Structure 1
């Protein structure tokens with residue numbers, strides 16, 4: 001299979017309709033990419049099965065189970081199934097339906113109740129009568145969406161060519177151990193210059209950015225059922241306990257508890 005064979009086109013006019021919320025399912029084979037596109041509506045994108053990687057020009061979001069990604073109207077993005085088939089459920093929300101929601105992409109936490117509401121929404125009419133059960137479900141969904149907590153699963157991107165070579169390399173191989181001093185020598189830039197670039201363009205230090213790469217890579221692999229030990233050593237950690245400590249600092253719980261919840 002070639003890289004081109006793995007690219008799926010977006011579905012034309014999938015977010016067109018009269019209702020406040022349009023609910024749409026979609027199935028993707030493992031590793032397939034839905035090509036770059038944007039929507040007139042906001043999108044809450046949730047996977048009932050599989051792990052997604054959502055990319056925009058400003059960053060990357062890895063979306064494991066119990067999480068969804070919020071995509072504001074007009075934001076160009078593409079979606080990739082990470083290693084296993086992806087069963088997606090999308091809510092396309094009219095821009096004037098909710099106030100005060102994020103104007104940038106973010107990953108949000110989906111409770112068991114919200115998960116069931118999203119699944120139930122797949123059967124609603126696009127523009128249900130005001131006094132119908134479907135209309136009441138839409139109102140509950142809107143209320144719940146406003147309160148979704150944001151999860152720290154964002155990897156900001158850089159635009160500078162020198163820093164981009166570093167980030168592209170680390171995204172391909174998060175176990176790369178080169179320090180910023182090593183990269184400075186290779187790229188012909190000072191370590192201080194590269195440090196300033198990361199701080200200015202990502203809001204993170206180089207070390208923080210590299211740890212986030214490892215965290216997101218770990219989430220995708222753990223969600224596919226790989227062992228903590230294998231993931232820890234593949235990502236360059238000296239021990240399983242060091243990896244678990246990083247994971248707990250970032251997400252507030254161990255990998256086992258995170259996925260159990």
Structure 2
């Protein structure tokens with residue numbers, strides 16, 4: 001079966017196609033609030049066509065979203081053009097783990113997907129660091145259950161907010177500088193923003209680890225900058241940019257019988 005997985009974030013929407021348990025193609029788009037349902041479909045159809053994927057083969061759709069407005073658009077797209085009722089990720093689905101937090105319904109769907117995928121793919125306990133609009137930290141205990149986490153401003157979010165509020169600063173490439181002690185304003189920003197974000201991640205990860213006493217804790221990074229950040233810190237064990245999509249696929253598979261019997 002061909003499965004369409006959609007991860008709708010505040011900044012980007014990532015779309016993937018799974019065929020026979022394998023992610024065969026994925027695309028990262030801007031999360032636009034101005035596109036119509038028809039425009040989303042045209043874009044999806046063109047991307048699939050370019051990759052040699054027949055949209056008529058898509059028999060399942062699953063959506064993780066933190067943007068309700070866009071959820072509605074993609075649901076309508078799926079219903080209108082694929083004749084498929086999409087599955088929306090939430091705490092009521094079979095996830096293969098427990099959400100041991102006070103308000104599980106408020107946990108972002110992308111974070112649920114990350115936890116499900118990380119539990120299946122890696123050893124627990126573990127921490128997932130997702131570098132998106134926000135940088136989120138999600139923690140699984142030794143049993144593989146979700147026990148909580150943390151949220152901080154994202155790398156790009158913090159950078160743009162600083163530049164927006166400081167008239168003499170300008171946008172920069174978010175890359176690791178040659179020297180931590182910068183000699184130009186650009187280098188100062190690269191050091192403070194990029195290296196500073198790494199230092200924040202290292203600090204929070206190590207404080208979380210202390211709550212596990214002597215138990216080894218694995219750290220998995222995902223999101224747009226995960227591979228670049230992993231190069232510059234020993235505290236990230238694995239960078240997996242497709243972790244959320246993997247979680248979407250796994251959740252769909254775990255709920256297949258329920259999906260098949262939905263009215």
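What follows is calculated from the coordinates using simple rules that are stated; it is not laboratory data. Note that this is a predicted model, so its numbers are computed, not measured. Cβ atoms are built from the backbone, for glycine too; each structure is taken alone.
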> With distance in nm of label points 7 Å out along Cα→Cβ at positions 14 and 46 derived from the coordinates and found to be 2.3, which of 1, 2 does the value describe?
Replying inline: 2
> Which of the displayed structures (1, 2) returns the greatest value of Rg/Rh (Cα atoms, Kirkwood Rh), for residues 78-157 alone on calculation?
Replying inline: 2
>> By the measure mean count of other Cβ atoms within 10 Å over residues 22-29, tell me the structure among 1, 2 with the highest figure.
In response: 1
>> I have 0.05 for FRET efficiency 1/(1 + (r/R0)^6) of positions 126 and 182 (r between Cβ atoms, R0 = 30 Å, to 0.05), calculated from one of the structures 1, 2. Which structure is it?
In response: 1
> For which of 1, 2 does distance in nm of label points 7 Å out along Cα→Cβ at positions 110 and 230, calculated from the coordinates, equal 1.8?
Replying inline: 2
> Computing FRET efficiency 1/(1 + (r/R0)^6) of positions 6 and 94 (r between Cβ atoms, R0 = 35 Å, to 0.05) gives 0.60 for which of 1, 2?
Replying inline: 1
> Out of 1, 2, which structure matches 19.6, 67 when Rg and Dmax of the Cα atoms in Å is calculated?
Replying inline: 1
